[in-house]
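Some structures to go through are shown next.
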Structure I
Amino acid sequence: MDLRQMEYLVTLADEQQFTRAAAICGVSQSGLSAAIRSLEDELGTTLFNRTTRRVEPTEAGLALLPHARTMLAQAGAARDAVLRATHELSGSLRVGAEQCLGFVDVSALLERIHRRYPLVDLDFTQAGSHDLITGVRDGAIDLAFVAGTEMPARMTRTELGRRPVVLLAPPQHPLAAVDTIDWADLRETDFVDFQPSWAVRSLNDEMSAAHGLIRRVRCTVDDVHTLLDLVQRGLGVALVPQHIAAKPQAAGLVVRPLPATAPQWVVSVVTGESSAASASLLLELLDAELAPSA
């Protein structure tokens, strides 16, 4: 087994088609097919079930996949280590972040990495925290800025900060006239909330369930500004981290604190075992940015 075979194996498993996998790997379809057959002969088993429509890994193929990904990640890390030692860092850095986390300006950090290490190939993904954590766990993302505290094993989490969750309501809503919100006040209320992949949605659902509240989420969104717009238009109230209530788009909305038993919004940066060595560069810049000034 060699690294090129592992690259072909992983790409074919992801694409499930020889034509696309060959194009991604920069090899002819016959060359890719021959390499996979050679690997199967070496291991004495079939790694893919081939049909006219698609190619799917067998149980043996699925068993080999995580090891193949680890081999590729380790090889990438080794190349990064050598390049870093020669002060000519290149390679790739795959970063993810949930929208409007607060505490860190992700765009500014990416710009600084790009300017300081122009040979590093940056790949940025914006998604919900749960999807990003899965990406880091599986080795598809090197470093992610996420919310929440529950992480899979073998992942490193560094907390960046925490804020309370507050209620946002349009001025005409009955809850806008309530100074102190109680959990019972939130019954029979329409909510605007994020997709389940967002950490704040999980936080809201768990918080509500813990207090016997069955929420009516009438509008589900994948964007902070859309959520604020829908609340402004009277389509429901929202439970959001405090910093979102301070956005210009939230001007005019009524902000109310939740009961003291409400959990806090926690933001962290996470990396995995197979994260590229270049991820440490971004962490170094982050440490410098967050360090208190003298």
Structure II
Amino acid sequence: MATRTALAPAKVNLFLHVGPVDTDGYHPLASLVAFADVGDRVTVQPAGRLSLTVDGRFAAGLGGTGDNLILRALRALGEAAGIGEPPLAVTLDKRLPIAAGLGGGSSDAGAALKLARDLLDLALTDDALADIAAHIGADGPMCLHARTAWAEGRGGRLTPEPRLPTLPALLINPGVASPTGEVYRAYDAGPPGAVDRPAPPHDWRAATVIDWLAAQRNDLQDAAVARAPAIGDALAAAASLPGARLVRMSGSGATVFALFDTPRAAAAAGGRLATNRPRWWITPTNLG
């Protein structure tokens, strides 16, 4: 029996500039988005009907599977392809924390769409799948393509950025959820931000890129920290690590990333932090 599996990579907002809410209730944004070499894992195989099984470290945090983004995406795929519900059994190995600012649900849905398309031999391009993913959530298209890009508008206007070098990093989650809607509401209670897209760095060497990123910001960070002070603890802990070049929250939180010069330095810092914070989720990775 045919079985296909794929990584659903973690998404990291290297910066995130957010404008005031518009009349439709959405926030315009500008971001440079990179993807990690760690994430959830999605497996699909033929079956009599569509189903989803969730296991892995963070499975319990998802609760019921009835409205999971994977199922919503695959039902939308079946409608677009004119085949009804795809007859697939899907297994999600949930390795990323929940409500973590890493685009986990959208990345899971994107991986499932590609796997289902290929397994069922559907004549749909990645761009067609991205259109389906856009109806699932704002992060849908970027997570479907899962490659470094500038994101603008509501997050769906994407410009690929192949020049970003590999950035060794450490992902740190203090074990608290940071629901996107709540963070945006807290952000809206403060002064309005600016949705400026900065000019790119003058060259794309890793050291130059890190210095350039340091001049950017995540406009949701203060709102997320005010709501969940543990994120501030994670930011402070990451900033104290030897070799950490840049520390910032990703997306609407609660995951923090720290950039390093080498993978070895990131792994060493992760081991040190895990000793002091054994209940946190701490994972070395490469971005880009």
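Every number in this text was worked out from the coordinates using simple rules, so none of it is lab data. Predicted, not measured: the structure shown is a model, and the values here were computed from it. Cβ atoms are built from the backbone, for glycine too; each structure is taken alone.
Points to keep in mind about this one:
- For distance in nm of label points 7 Å out along Cα→Cβ at positions 68 and 260 computed as 5.7, the structure of I, II it came from: I
- If you line up I, II by distance in nm of label points 7 Å out along Cα→Cβ at positions 76 and 100, the top spot, with the largest value, goes to I.
- Which of I, II leads on percent of Cα pairs over 23 Å apart, for residues 28-187 alone, largest value: I
- Which of I, II yields -13000 [helix-only ellipticity at 222 nm (-39500 (n - 2.57) for each DSSP H run of 4 or more, over all residues; to 500), calculated]: I
- Among I, II, which structure scores highest (criterion: distance in nm of label points 7 Å out along Cα→Cβ at positions 108 and 180): I
- Among I, II, which structure scores highest (criterion: FRET efficiency 1/(1 + (r/R0)^6) of positions 12 and 44 (r between Cβ atoms, R0 = 25 Å, to 0.05)): I
- Test item: semi-axes √(5λ) of the Cα gyration tensor in Å calculated as 44, 24, 16, pick one of I, II: I
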